[in-house]
Structures are given as structure tokens and as C-alpha cells.
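What follows is a group of structures, each given as C-alpha cells.
The numbers here are math on the coordinates, done by the rules we state, and not lab data. As the structure is a computational prediction, the values presented were derived from the model and not from experiment. Cβ atoms are built from the backbone, for glycine too; each structure is taken alone.
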Structure 1
Amino acid sequence: MQLHFHGYEWTGDGRLLAKESERRPIEGGGFGLSGLPPLMTGWWLLRPPAQVRGTWEAAADAVEWLAGRYGEHSPGGDPWMPIEARRRCAVAQLTEASDVVWSCWVSGSRWSGHYVIVCPNKTWPQLTCPVS
């Protein structure tokens with residue numbers, strides 16, 4: 001299967017991230033039905049296809065989506081890493097088959113996470129593509 005990328009996102013009350021049973025693929029833990037981000041990035045591939053927000057063949061296209069979603073939730077950006085540097089790093093990571101996560105605390109307890117997951121995943125090669 002050709003290397004490609006799937007986009008995922010979750011925004012919500014960051015205190016919900018403590019629900020680890022929903023974030024681990026354990027029997028009876030609610031993982032498959034949960035929208036919470038998994039504890040391991042590659043585990044997104046275990047989630048239902050409806051949770052995939054986009055699929056791309058080119059790393060640059062996946063990063064374009066990532067930057068747009070991140071910009072919507074954190075319009076001020078990241079003072080430590082300008083968006084263009086962030087984009088370059090993300091393209092390089094995806095090209096090297098590493099997942100990319102951009103997340104931030106939006107306000108108060110509100111948290112926003114955006115993920116581009118490499119498929120097939122080098123860390124979890126036994127996982128199948130969720131949309132194939």
C-alpha cells in the first residue's frame with residue numbers, strides 16, 4: 001500500500017483527556033466509540049472511518065489541512081515557532097513517515113488537537129488503513 005496520510009481532530013474540555021480507558025484500545029474501555037484522542041498517535045487508525053477528516057497522498061496537502069485547522073483554533077499561532085517553520089517541520093516529519101500532532105490549550109480547560117497520521121504506520125505496521 002502506498003504511503004498516505006489521514007487527518008483527525010478533537011477539541012473539547014481537556015479534563016476529559018484523563019479518561020484513559022477511552023484512549024487505549026482495551027476491551028470494554030469504550031475506545032472504538034470515543035472521540036477522545038488516543039494515547040498513541042498510530043492508534044487513530046483503529047478508530048471508525050467516520051473520524052477521519054481527510055486523506056492525502058502528498059505530505060504538503062496534509063500539512064495545508066493541518067495548518068488551516070490549527071489556525072482556526074489558535075488564531076494567534078505559536079510564539080515559539082512561526083507557522084511557516086511549523087509547516088516545513090511537519091512536511092519533513094511526514095515525508096520521513098512520522099506522525100504530526102499540533103495541539104494547544106485554547107482557553108481555560110478547552111483543548112484542541114489536530115493530527116496527521118501516516119498510513120501504513122511504521123510504528124504500528126499491523127494496523128490496517130481505516131478507509132481502504
Structure 2
Amino acid sequence: MREELKSLPAENVKMVVVPETNEEGEIQHYVYLLNLRDDIMEGIIVTSKGYGEDVNTGEKIKTSTLRHSLEVLLPNEAAKIEPIMEEVFGLTNEYWVSFWIEDVLYDKKFIFLPETISEKNFIGIPKLGGKGIMVG
């Protein structure tokens with residue numbers, strides 16, 4: 001692999017799931033990317049997928065892989081990535097984030113383990129003004 005294409009592990013970057021009231025007045029959970037760095041993140045790519053097995057049948061379950069891109073995320077800023085359905089909370093939900101700072105590529109994998117996206121595990125997320133689950 002060419003030296004300039006190698007990536008470095010990302011620090012001070014978090015993925016968060018928080019419940020919010022949607023336009024229909026219902027609770028919907030959303031995934032956010034938090035930049036807790038002092039740098040501007042650019043050329044951001046986020047992929048997400050869920051996987052696991054049905055506890056009743058043992059059948060393997062795998063969601064589609066979704067891809068999102070953001071041009072820029074400023075220091076101490078949050079970006080809403082996607083809604084996440086309660087039906088997949090029992091799966092392992094994986095998010096892979098890659099981004100550039102100046103001419104250096106960084107990446108990091110974030111995992112929400114099965115059943116961890118639950119109100120009993122919520123913590124305060126001051127950047128988003130509420131409570132949720134944070135990994136990273």
C-alpha cells in the first residue's frame with residue numbers, strides 16, 4: 001500500500017444515538033457524528049450496517065450497508081447521519097468513519113452492541129442537549 005493512502009486511527013470522534021421527536025410527534029432515534037477535535041474534518045464518509053442473528057430461530061440477519069458523506073464538520077460540531085429503527089437495536093450496529101484533516105486520512109470503527117441502545121444506558125450528551133448512547 002502506498003504510504004500516502006494509509007490511514008491513522010481517529011481520536012476525539014464519537015458516534016451517538018439519541019431519541020428525538022420527529023415531524024409526526026413520535027419518538028425516533030437518530031445517529032450523530034460528533035467532532036470533539038480541535039481540527040476541521042473534511043471529506044467525511046460514514047458507512048453503516050447491522051448484523052446478528054434471530055434469537056428465536058438462529059437465522060443470520062444482515063441489514064443493507066448505507067453510505068453517507070459530509071463535506072466538512074467543524075470542531076465541537078455534531079452532524080445528524082441517519083435515523084435508526086428500534087427493530088435493529090437487537091443487532092450489532094457498526095459505523096465506519098473516514099475523514100481527512102489537512103492531507104492525512106483518519107478512520108475509526110464504532111460498534112453499538114446488541115441491546116445497548118436502551119434508555120437504561122442513556123447518558124447526558126451536552127452537545128446535543130439531551131440523553132443518549134455514545135461510543136468512541
Structure 3
Amino acid sequence: MVVDDFESWMWAEAMRRQDRADRIQRQFFRRVDTHPRRQWEPPVDVFETAEAVYVIVALPGVSDANLTDLEVAGDVLYVAGQRRVPTPTSDALLHRLEIPHGHFERRVTLPRPRLAIANHELVDGCLYLTLAKR
């Protein structure tokens with residue numbers, strides 16, 4: 001009976017050490033992300049006509065300069081950028097912060113592949129995209 005207890009203890013100890021080694025290995029070999037992480041995802045509306053697909057992305061306070069990526073690959077639209085917290089002055093006290101800020105990303109599966117960005121403009125806090133059908 002003592003031998004069985006010793007073997008059980010040895011097996012349990014070996015498993016604990018293996019788990020610890022796995023945790024240490026994951027810690028050293030984890031993926032390093034060089035891109036900022038998405039902090040928020042803007043809402044999107046998609047409309048289709050015979051000539052084009054129209055996409056409206058709600059981006060309050062985002063300028064064209066802060067729109068870092070806008071592309072169509074296959075049937076996926078990718079929009080990314082940055083929205084900074086608009087502070088009126090450096091000594092302003094923040095009482096409420098509800099509008100999302102920071103890095104944003106949005107991937108939208110489009111209703112059809114082979115679309116090309118024909119036009120885009122930022123107006124009234126929205127990005128309006130016209131995707132031409134090929």
C-alpha cells in the first residue's frame with residue numbers, strides 16, 4: 001500500500017511539474033502583437049443597389065488623417081483607425097466618457113465579392129463608402 005501511495009504522489013508531482021513547464025514555455029513563446037489591439041468596433045450599415053454597395057461606418061470625431069486602413073480584400077471590408085479623446089483644454093475635468101475612443105477596427109463581410117472602393121468621405125461623424133461592382 002505504501003508503494004501505491006508513493007507512485008500516486010510521483011505521478012501527481014510529475015504532472016504538476018509538467019504543467020509548470022508548459023506555463024513557463026507559453027510565457028516565453030507567446031505571440032508579440034506589434035499592432036494596437038482593437039478597443040472598439042464602430043457600427044456599420046450596408047446597402048446594395050444594382051450599381052454599387054454602400055457602407056456607412058459611424059466614426060464620431062475621427063478625421064481622415066486618423067483613418068489608418070481602408071481596404072477591400074475578397075468579400076471583406078476592413079476599416080481601422082484611431083479616435084482620440086477630444087479634450088477642450090489641458091486642465092479640463094472629465095466627468096463622463098461614453099463615446100468610444102482609442103484604436104478601432106471593423107471587418108465586414110460584404111454581400112458579394114469583387115468590389116472596389118470607388119469613393120469615400122467622412123461627413124458628420126460617418127464614413128460613407130461607395131463600393132463599385134466589377
As an exercise: Cα Rg over 2.2 N^0.38 Å, for residues 11-58 alone, calculated from one structure in 1, 2, 3, equals 1.65. Which structure is it? 2
Origin of the derived value 6.0 (mean count of other Cβ atoms within 10 Å over residues 91-98; candidates 1, 2, 3): 3
17 is what came out when percent of Cα pairs over 27 Å apart was calculated for one structure; which of 1, 2, 3 is it? 1
